[in-house]
Each structure stands twice: as structure tokens, then as C-alpha cells.
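Asks: Take a look at these structures.
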Structure P
Amino acid sequence: MSGTSSDEARDIAEVPAVEVINTVAVHLLSAAAVKCGLADDPESQLDLDEARKLINALAGLVTASAPELGDHHARALRDGLRTVQLAFREASHFPDEPGKGPGEKWTGPVN
């Protein structure tokens, strides 16, 4: 193992699990928002196939980790998740049936 990998492992060992989970969730949320067309960048392209994958992963992570995150963090992530779910539905030319959209397996129908 190189010195850099060892340093990175030591650094990550010092980060609380809630912070790691929150950071990963924010990255998934940001990527999903871009893929749903919510980016400020006019050059970004809508990619609902990629957005669906990201939203599914985010929904699973948020749902599974909510009890560990505490109300403040969990609520903020759920709100962000709902925003990208609604953006996905709005951007889709053929919206999924209620309860069948990305992440709705874990969150229930989003209206």
C-alpha cells in the first residue's frame, strides 16, 4: 500500500459515519439534480436514465440511514430527494405511474 492510500485511510477513519453518509447523499443529490435538468449551466444535458439510477441510490441511502442521521439531516435529504423526484417526473415525456417513479419503491408515491 502506498503512503497516499495509507494517509487517505487514516483520514477517512477520523470522519464520523454520519458525515460520510451525508456527503455521499449530497453528491448523489447534486448529480441527480443536474441529470434532471436543474443545473444553472445551460450546457448541461437532461439524462433521465442516469437520473433514475442516481435517484434510486439516493432514496435507498436516505431511507436506510435516516434513523442514524437525526431529524435535521434526514429532513433536508428527504426534501432534496423529493425535489429531484418531482423534477424527474416533470422532465419525463412519459411520466411513471404514481409509486413507480425513481426512488418511490423506498419513499412511496411522490406528488
Structure Q
Amino acid sequence: MSAADPEDVGEEIRDIAEVPAVEVINTVAVHLLSAAAVKVGLADDPEEQTDLDEARKLIDALAGLVTAAAPSLGDHHARALRDGLRTIQLAFREASRIPDPIGKGPGEKWTGPVS
């Protein structure tokens, strides 16, 4: 394993410094949402990739991020992320053999009950 070139690291830091916080938050949220969708079984081959334990962790992280960041994101971005979050929470509930009680599902600690 080789050490990173200090010039490359400096360039990466400058690049990320130019990215608005809203864009970084949205990018992270979309990655969490996409990973959760795969783990819930919404991928091309759901039998191979479904892992509800992993999906729960990803949805919890997404819900915490969206809830905490929503006031800073603006209505358009926050609404889109909340809609995606709600959709994946409902997909999780449908994929569960024994659904969590309303209000106890992944992310519902931060979002409130989803049904």
C-alpha cells in the first residue's frame, strides 16, 4: 500500500471545499437511500442481495441525516429526501416477514410513524 501523494490530497481538499454543503448532504443521502433499496430487495436480483438487518442500519442513518439536515436543505431538497426515505421505509415494512409495530420501524425514531 503506497502513501497518498501530498499534492493529490491537497487538490482533493480544494475540490471538496468548493462543493456546497447541500450538495454533499444530498449526495450522502442518495448513497444511503440507494444502498438501503438494494438491501431491502429492490435490486435486479433481490434474492441474492436482500439483507434487512443491513437495510435497517442504512435507513436509520438516512432518517437521522434527513431529519437533522432538513432545515438547512430548503423545501425542494428536503421534500425529495423525505419522500425517498418514506418510500424505503414502506418497502422495508413490506419486505419484513414480521413487520415492526407502527412507530418502531427503521428510522421511525426520527421521522415518526410510517404506514
Structure R
Amino acid sequence: MPDLTLPPTVVATHLRSCADELAASLRCGGPGATTAELADVVAQLVAGQEAISHALAGLAARVDGSPFLAAAPPLDVEVVTEVLRAAAIAARCSAEALDEVTPSFECVSESVAPDTRL
């Protein structure tokens, strides 16, 4: 059975759509979630931020090493590459920060009844 790989534009569009939906569902006034569910959301966001970091780093590597961009102004290629690398680092830092708060989030979660919805 052949591997089916979606084009990056399709995957990125799906990611955006899911992120928009998650943001909408977590706004005040949206449907409540238990603290355990929210802890799982945080864990998924950590993994997602790590994946985004890898995606941005991969994109930077593609831009930086592409022979097809030889006609592009080198300064612009360098700027795009560095911004993508910086964004990859920022996403990784976001994942690390979220991961570091996990024990505190679990402590908060344990301080309320299991069916408490926020």
C-alpha cells in the first residue's frame, strides 16, 4: 500500500482550521471543559508547538539550501531563512514553557472536583 502524503498547503490549511476552532472553543462563553480535559489540551498543544517548530526549521532548511532560489536576492533569502529559524525557536520555547507549567496545571486540576468545568 503506497504512503499517502498530503501537500504541505493542505496540511497547513487544516492546521489553521483546527487552531481556529480550538481558539473559538476555549474563549470565554464557549463550551466548558473539565480540568482533566484542559490538561490534555495543554499536553496536545505542547506536542503541536514542537511539531510546528520542526516544520518551521524544515522550511528554513528548504529555503536556505534550495538551488532553485539562486536567482533570488541573497539578502532576501537570508532574511527569510533567519526569520523562519527564529520562529522555529519561538515555537520550541512556547512548547517548553507550556510543558513546564504542566505540573502546576495538574495541581490546580487536583484541587477541584473531577467534573468541574471551566
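Asks: Computing mean count of other Cβ atoms within 10 Å over residues 27-34 for each of P, Q, R, which one ends up highest?
Replies: Checked P, Q, R; max of mean count of other Cβ atoms within 10 Å over residues 27-34 sits with P.
Asks: For structures P, Q, R, which has the highest computed value of mean projected area of the Cα convex hull in nm²?
Replies: Between P, Q, R, the highest calculated value is found for R.
Each value in this text was obtained by applying a stated rule to the coordinates, not by laboratory testing. Because the structure is predicted, anything quoted here is derived from the model rather than measured. Cβ atoms are built from the backbone, for glycine too; each structure is taken alone.
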